[in-house]
Structure I
Amino acid sequence: MLVRSGNDQGWIYFKNGEIVHAETNGLQGEDALYRVLSWELGVFECDQVSAASQTIRENWDYLLMESLRRRDSLDA
């Protein structure tokens, strides 16, 4: 899935319903995913592109909760 926000863009890759890789602005893995999830707005484009590697091994629900925790700590 391609995600665009302003001049930024990132990729989030899924396999069997789980997030397996992300990349944006020179970041990969969970750091890239958390960066993309921190964007206020985004345009999503879905396609069937496979990830070249698996850099994320956590479940999507953990990743979403961790993203929210990180966002809250930035706002504090």
Structure II
Amino acid sequence: MMETKKGRFNLSTEALLVALLLLFVVAPGPALPQTPFYQGKTITFITGSNPGELFDVYVRTIGQFIVKNITGNPGMF
């Protein structure tokens, strides 16, 4: 003869319900859009070499690519 369960839920169902309840209580709200941090700002690269030397040319070249990939499209100086 098969035994019937007296309770309405078994242990795994109760654990699942508690986990879902905690998920809804602890889950963060929707994220609010923010303006990019560097929007309207200028990034200044400082080098220790004279204008036109190798390291100066290197910083200017790499700086142009870095600035294009930063959110907010900051200026470069």
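Listed values, structure above:
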| read-out | value |
| --- | --- |
| With FRET efficiency 1/(1 + (r/R0)^6) of positions 31 and 55 (r between Cβ atoms, R0 = 41 Å, to 0.05) derived as 1.00, matching label from I, II | I |
| Structure from which 0.8 was derived, distance in nm of label points 7 Å out along Cα→Cβ at positions 47 and 63, options I, II | II |
| Read-out Cα extents along the principal axes in Å, computed value 37, 28, 20, structure in I, II | I |
| Parent structure of the calculated result -13500, given that helix-only ellipticity at 222 nm (-39500 (n - 2.57) for each DSSP H run of 4 or more, over all residues; to 500) is the read-out and I, II the choices | II |
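Only the coordinates and a few stated rules stand behind these numbers; no lab work does. Source: prediction; values computed, not measured. Cβ atoms are built from the backbone, for glycine too; each structure is taken alone.
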